[in-house]
Structure P
Amino acid sequence: MKKAITIFMIIAVTCLLTWTFGQSDSHEQPESATDESQVILAEYKWNGEPYHISLSDLNAAIAELPVYRQQNYKTRADKAEYLEELIEERLKIHRAIDEGFDKLPEHLKKLEDYTNQLMVEKLTEMEVDAKVSYKDEDLMAHYQANLAEYVEDEKVRATCITLDDEDLANETLDAIIAGKNIAEMAKELSEAGKLANGPGTNQDDPGNTYFFTKTASPRWEEFIEAVFQQEVGDMTDIVFEIDVNDETFYLIFRKEEHQPERQKEFEEVRRDIERTVERAKKRERINTWVAEISENGKLKTYAENIPEPPQPEEAEREESEESEQ
């Protein structure tokens with residue numbers, strides 16, 4: 001009988017939803033209404049008890065959604081669609097309570113764990129987050145004490161033509177030596193679809209490797225080392241052959257720029273330093289706080305009472321004895 005009532009209620013509420021969210025005679029709201037809790041969107045009865053969903057309930061439920069989902073419920077029609085989901089959820093919760101699922105031990109344990117977690121988080125906000133502070137002097141002191149962590153590695157940039165055809169590579173090099181601009185050649189080969197997947201292979205600016213460091217790619221380590229050893233303006237006078245993942249590539253490149261290692265300015269790394277200092281301050285505060293709690297609670301520990309785990313031989317013997325029994 002309960003199932004029949006439940007099904008009836010779902011159907012009835014769905015009909016009621018359509019009727020209420022439209023231009024209902026009994027619950028039509030004036031456009032000037034400002035108290036959203038008085039704007040009723042749906043009402044129903046469960047086990048004889050009356051319930052309703054107001055505009056404030058709907059908006060509050062939408063506000064709890066992730067931001068990217070909230071964007072889906074801006075219009076009246078979209079909100080009406082979500083109202084149906086909200087009603088369905090409410091009805092399912094009522095039915096679950098009728099079945100006693102709200103009193104299941106495993107559910108109560110999870111609820112207790114979650115409640116404890118929320119309490120600890122709130123307490124941590126009060127005892128740690130709210131009590132941690134730092135000044136610009138702290139940030140600068142950290143920066144000065146850790147200058148080596150804020151060094152930008154040296155970088156180079158090259159124009160590179162990467163091919164997987166040796167004959168084409170030699171023809172390309174000959175053309176460049178004869179006067180063809182390497183950047184123009186890279187563009188022509190890119191438009192012809194002949195560049196292989198490697199350094200300098202990008203459609204927006206063919207041949208340009210952009211800046212990279214010595215550790216940019218272990219796969220192309222030989223190429224990287226060769227570029228770093230070049231002087232700016234130098235170009236390979238022979239085709240540079242390299243094996244990468246069982247494939248052979250043929251490269252022609254010219255070193256365009258070299259940026260030496262440099263010390264980053266304080267303002268460049270300020271945000272990183274703030275995060276680092278804040279984490280350190282929080283760890284200090286947590287340690288102090290835990291010590292205070294332990295002292296107030298007259299904490300005593302007896303780690304020596306923890307038994308040693310059985311040795312493999314003993315564990316096997318115990319398993320054997322249990323199986324025999």
Structure Q
Amino acid sequence: MSNKPLEIYTGEWSEGHIQGIAVDKKREFIYYSFTTVFVKARFDGTIVGWVNGFLGHLGCIDYCDEDGKVYASLEYKHDAIGSGIEKSTGIKISDENAFYIAIIDVDRIDRPNMDAEKDEVVKTTYLPKVVEWFDSKAPNGLEHKYAVSGIDGTAVGPVFGDKNNPKKLMVACGIYGDNSRDDNDYNIIMQYDIKSLNDKSQVSSQLAPHHSGIEPEEVYFVYTGNTDWGIQNLEYDEYTNKWLVAVYKGHKEQFPNYPFFLIDSDTKPKDEIVTYGEKGKVLELYNEGIHFKKGTTGMYSFGDGSYYFSHDYRNENGKYASKIRLYKYDEKEFFVLQTN
């Protein structure tokens with residue numbers, strides 16, 4: 001695309017703050033996740049339609065150019081986040097914790113107030129590995145192995161260290177930022193085959209979670225130091241051949257606590273001891289981190305050195321909105337706001 005809007009306004013939503021953005025650059029659609037609602041819009045800001053009825057936390061989203069679908073993280077869990085969603089929707093979810101990849105058929109979204117279940121716009125695939133980590137105790141007796149709080153960042157891109165493989169869906173775990181434990185200083189990224197995710201997907205009944213799912217092909221660890229809630233947004237940038245990682249920075253004094261990281265896509269993961277004396281495949285950071293504070297509520301790479309980053313806010317009426325602003329690559333600062 002040569003004529004990218006410098007700014008796109010999302011409109012105002014009451015369902016929760018913006019969690020992620022995705023772009024179909026060929027047809028010039030942009031998609032937003034606002035926690036429990038999914039929105040389809042044009043680049044001029046016109047809202048085409050939206051999907052209500054999510055009873056879980058809809059997180060980071062990514063558009064797959066190959067199949068024209070949006071892939072999103074979706075959580076149903078009983079912690080502070082889950083309790084907040086139950087309070088806002090007034091609906092009690094199932095007692096079991098469940099984590100899914102939501103596969104959204106965006107071509108079917110053509111009007112306001114579509115329903116996630118009744119209109120069959122959304123299918124989901126169960127992630128048993130995340131449930132296992134979330135529900136189990138760590139070897140040291142603490143709740144949640146690896147401090148896993150669920151999932152959030154999602155992105156389609158090449159296999160780490162091997163561009164010759166088909167593109168995969170990378171899914172980042174949420175990580176509790178508890179300062180009192182030392183097993184939460186790695187972030188975790190899981191690799192899934194996109195066709196297999198679709199083959200196992202089902203239309204959800206959210207009050208009776210299904211278990212049709214797959215295990216990750218690979219599990220990767222990346223040593224970022226402590227973060228708060230793990231990787232919020234994940235994106236592959238073809239221009240720099242880096243994976244972009246946006247986090248809420250951690251609070252442990254022994255770390256620099258950067259809000260943004262870059263993962264080297266070319267370097268093959270190394271087998272190293274990660275935590276609890278276990279071996280894992282460790283990804284290499286391009287540098288220590290950068291002091292770029294956008295991306296946690298949405299980012300998109302066009303692959304040509306230009307990017308969209310979400311500037312979210314809450315207005316005086318208590319509604320949530322964002323201005324999606326265009327940035328360009330800069331050798332010194334990586335991302336600078338484009339003004340013309």
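Bear in mind that the values in this text are calculations on the coordinates, not laboratory data. Every value quoted in this text rests on a predicted model; they were computed, and no experiment measured them. Cβ atoms are built from the backbone, for glycine too; each structure is taken alone.
Out of P, Q, which one gives -2000 for helix-only ellipticity at 222 nm (-39500 (n - 2.57) for each DSSP H run of 4 or more, over all residues; to 500) as computed from the coordinates? Considering all the candidates, the number was obtained from Q.
If distance in nm of label points 7 Å out along Cα→Cβ at positions 222 and 294 is computed to be 1.9, which of P, Q is the source? Structure Q accounts for this read-out.
Using FRET efficiency 1/(1 + (r/R0)^6) of positions 94 and 118 (r between Cβ atoms, R0 = 25 Å, to 0.05) as the calculated read-out, with 0.50 as its value, let me know the right label among P, Q. Derived from the structure labelled P. Once distance in nm of label points 7 Å out along Cα→Cβ at positions 142 and 174 is computed for every structure in P, Q, the highest value turns out to be that of P.
Structures compared: P, Q; top value of Kirkwood radius over Cα pairs in Å, i.e. the largest, recorded for P.
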